[in-house]
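Down below are the structures I want you to see.
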Structure P
Amino acid sequence: MNKKIVFSALLTISLVFGATAALMATTPPPPANQYLAIYDAKFASFTKEDCLVCHISDEVLVPIHHALINSKNMMCLDCHTMVPDGTGGFVFADFRTCSVCHTATPHHTSAKAVALDCQACHGSFIDNPNDGHYIPVYPVSSVTPLASGRTVVNPDGVAVLVQGCEACHQADATAIDPNTNTTRAIFSNKDTHHGTGIKDCNLCHNTADPNIRSCEKCHGVKSLHNIQKKSTPTATIVPGAEELGYGHIGNNWDCVGCHWSWYGNSTSTMTSAVVPALTGQSAYTLTANKTNALTLTGAAFTNVDANGVSYNPTVLISNETTTLTLTPNSTTDSEIQVTVPALLPGIYNLQVAKTGVKSNLAKLTIVPELSIKVAAIASKSTVTITGSGFGPKPPAEYKSGLGVFVGTSMAKIISWSDTKIVASSLQFKENVMLTVKTINGPISKTITTIAPKTR
C-alpha cells in the first residue's frame, strides 16, 4: 500500500465533484497553497532572499534603517561597525546579511509579541491568545477538526491524512513559491510553530486539554473562517463560489478537508469580512510634509457575503504619535489606490482593514524632503550648498559613501547641517554637476557662480 500522505476525497465525494476533477489535479493541497500571509517556513532556514519576500529589497530596507537616526537617535557606527583588515587598516563588518544582526527571529521578541499581541503583525489571519475570542466549549464531535488529522485509506488504496490542519498544511521540500516561481521548502506545522522562538510551551501544549481547543487559542473559529483568496478574476470573493484549494471557505471541498463531512461547515451563511492580505506597495518611502499617492496590492481587499453585503477596505497608518484611517480613492479585490496626507518623518505601520478584520502588517518610511536650492561657488574650490533634508554630517573616520561628489571625486566637507553644506574640491567649476549623497538619498545640482553684490 502506498503510504505517501496525499489529500484526496472519498469516492462518493469525487463523484459529486466530477466537474472539478481537472482542477483538483492542478491546484489541490497538500501542501497548502502559499498565496496569503507568511510562507510556511521557519526563521533558521531563511536566507536574505527569503527575508526580502516580505522586506522587498535593499532599496526599501536602507531608508527604514537610516530613519532610525531621525526617530531613535542611533549613530552610524551602531550598525556600520569597523573590523581590522589585517594590514593595519579597517573594513566594514558585513551589514548586508540579515542574520549577522538578527541572529534569532526578531519577530517574536518585540514588545507586541511578548504581550501576545499577535495581530499587530499578522492582522486578522490569527487571533490573540487570551483576548476573549470565541472558542467552542462543547465536546469535540465526529466533524471537529483534529490538530494532527487522522489517516484513512481512500478507494485507490492510498493512505491519506484528513480532518484537520495537516490535511493541507504538510511539509514539502519541492514546493514552488507562487511569489517567485522558484523552489522553496514548506515546513511542517511542528517545525514552523517550534521555530517561532516563543518560549512558553504551555501556550500551545495544554496538557489538560490536548485537542483542537488548544490550537484555537490562536486559530479561532472566526479567523480560520475568514482566510480566502479569489480563485478567478472576479471582482470580489464569494464564499462557497470559488474554486477549491485557495483558502478555507471558497468551496465545500475546502470545508471537507478540515471537517471530513459532506455537510462540513456550510459557507452559504457566511456573513462577515474576509481577511485582506497586503503583499505590495507602489512606494515604501515617501517624502515628509507633503501629500503622496500610494497604491497597495494584495488579495481579498473586497468581498460579498451570503446576504449580498459588500465589505470594502480602509487603510490604516500609525506610529507612536499618529493614527490615521484613510478611505481609498479606488478599490478592487487586488489593488487599492489611496492618498496619504502630509506626515512627519518616521517609520509608520501600514495595514488594510475591513469590518472587524485587518491585514498583515507592512511598513511605510517617511523621510525629510531632500532638495537643493542652490550650489554656488564662492572661490576657486569652495561651494556652498543650501536646501533641506541633508540629515546628519557623514562620519569623517571612514568612507561611508555619503558626502559631496563630482563624478567619483569626493569633496572635503568644511561644514554640514540639515539645510547647508560647505565643501571644497578642485573639481568644482561653474556649470559642473555635483551630487550630494545623504542618508535620505542622493540629489544633484549644477554649480553656479555667486553674483557679485551691487550697491
Structure Q
Amino acid sequence: MSLLLSHGYFLKDDPKELRIMRPYPPLGILYISAYLKSKGFEIQVFDSTFQTRQAFRDRLSEAQPQVVGLYCNLMTKLIVLEMIQEAKAVGATVIVGGPEPPHYAEEFLRHGADVVVIGEGEQTLEALLPALREQGVKNLGDIEGIAYKNNQGDMVRTPDRPYIKEVHALPAPDRSAIDIRQYLDAWKTHHGSSSISIITARGCPYKCTWCSHTVFGESHRRRTPELIVDEIEQLIETYHPDTLWFADDVFTISHRWLYRFAEEMKARGLHVPFECISRADRLNEKVIRTLAELGCIRIWLGSESGSQRILDAMRRDVTVECIREMTALAQQYGIQVGLFVMLGYDGEEVSDIEETVAHLKRTAPDTFLTTVSYPIKGTPYYREIQSHIIDRLPWDTRTERDLSIGGRHSYRFYRYANRWMVHDVAFHKAWHSPQRDYTKAAKAFVNARIGRWGMRLTSRKRER
C-alpha cells in the first residue's frame, strides 16, 4: 500500500518561530520512511514545514495515497485534525501517531483517524500496512501498539509493542526524501550559519513529573558511536552544515559512550561546532572538557527553578547548586550555557519565583528560556493535579496549553512574572557589566518594575 507521511507543522502559521527561524527537519517521520523503504514499502513524505495547507491538499489530490500517516504533537494537534479530514476526503486510510494521539486515542478516532499508533512507529507500521490491505481497518486485533474501532464501533487498544532494542540496526533518517537545503538556507539567512539535527539515542530514564515519555518510554537506547560518526560524515559530505544540533534528551547521559564518540571523531579528523541538551548532574570537568574539545559551543540544561523545594516536587533529582557549578565550569571551558526555566509549577509561591530570579542572577547563564507549566496527559504531573484542571474549551478547539489549573495564579500574573524575571536578570547583567550600558540597564529596570508591579496587581486573582 502507498503511504504518505506528514507532520502537520506549517512554519508560516507560527509567528513566534518565524521571528526565531531555527527550524529543523522532522527526523521522526524520516526514520520511519527510511525503515519502511528498507522493507520494500512505497513511501512518500510531505514535509509541511515550508509548505502551505493548499499544497498538502494538492499533494493528496495528485498522489491519491492509500494511507496517510500523520505525526502529531501538542503544537500541531489542531492542524492535524483538519489534515485528517482532508486525507479522508480523497479516500485515504488515516493513521496518526506521535506523543499526542495515544492519550486521546478515542477522540482522534472519533474525529476521523482510522488507527492510532502508540509508541514507536517503525515496526508497528511494518505490521500494520499489510494488515490494512488484507483485513481492513476493523480487524486489527493482532497488531501490537495500536488503537482502532472494531465492527461494533468500540475502541480497541491492543497490547503495547516492545520498544526497539537494537536501535543501531535502524537505517539513518531518510533526509533525501525532503529538501534539507531549505532548512540550511533559513538558518544561514537569519543567523549567518547553517545547522542540521541528529539524534543518537531514544528515550529518557529520568522521571521528571511534567515530561512526556509517550513515544520512546523511560528507556535509554543508543546507537553506537561509530554509526553516529558515520552519519556525521555523511551530513558533512552531503550538506556542509556549519553546526550540528544533537537532539537527544540527555546527550551526556553515558560518559563511556561520550568518550568513545570523542575518540572516533578524533580518529577520523572530524571537528564540528554543535549544541546539545544535558543535565547538570551528568556533567563533570572531564565531560565538559571532552565536549569543548569536540566543538560544543552551547549546552542547554534544565534548571526549571531556583527553588530546591520546587525542583524536588518535580522529581528533577538535581540541586540548584549543581546547576550553578556546572554552568560556571562549562563557561570556563568556553561553552555557552542556556537554561530552561519553568514558572507556575503546582505549589509554587512568589518566594519561589524570587529564588529563581536570584538563582539566574548568581548563575549568569548566557541565555535562558521560560515557559509556564501546563499538564500533559499521561504524565505524573497531570495525574497529580487532574482534579484541579479546568477545561473550558471543546477538545477539538484547544491544546493542553489552554488548560487552566484551579487555585493557581492567572496567566496574566505569569506574563508579568516572566516580564519581571527576564528584565530584572537583564538589568543585573547590564549593571554589572565591565562596559556598563546605561540605556540598556534603564530599559531593563523600567520593564522589571512594570513586571513586578503587575504581579502585585494580579496576585489575588486565582484560576477557578
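No value in this document is a laboratory result; all are computed from the given coordinates. Only a predicted model underlies this, so the values are computations on that prediction, with no experimental measurement involved. Cβ atoms are built from the backbone, for glycine too; each structure is taken alone.
If Rg/Rh (Cα atoms, Kirkwood Rh), for residues 300-411 alone is computed to be 1.22, which of P, Q is the source? It must be structure P, since only it matches.
For distance in nm of label points 7 Å out along Cα→Cβ at positions 252 and 372, the highest value in the series P, Q is held by structure P.
When helix-only ellipticity at 222 nm (-39500 (n - 2.57) for each DSSP H run of 4 or more, over all residues; to 500) is computed for each of P, Q, the one that comes out at -13000 is Q. Between structures P, Q, the calculation of Rg/Rh (Cα atoms, Kirkwood Rh) yields its largest number for P.
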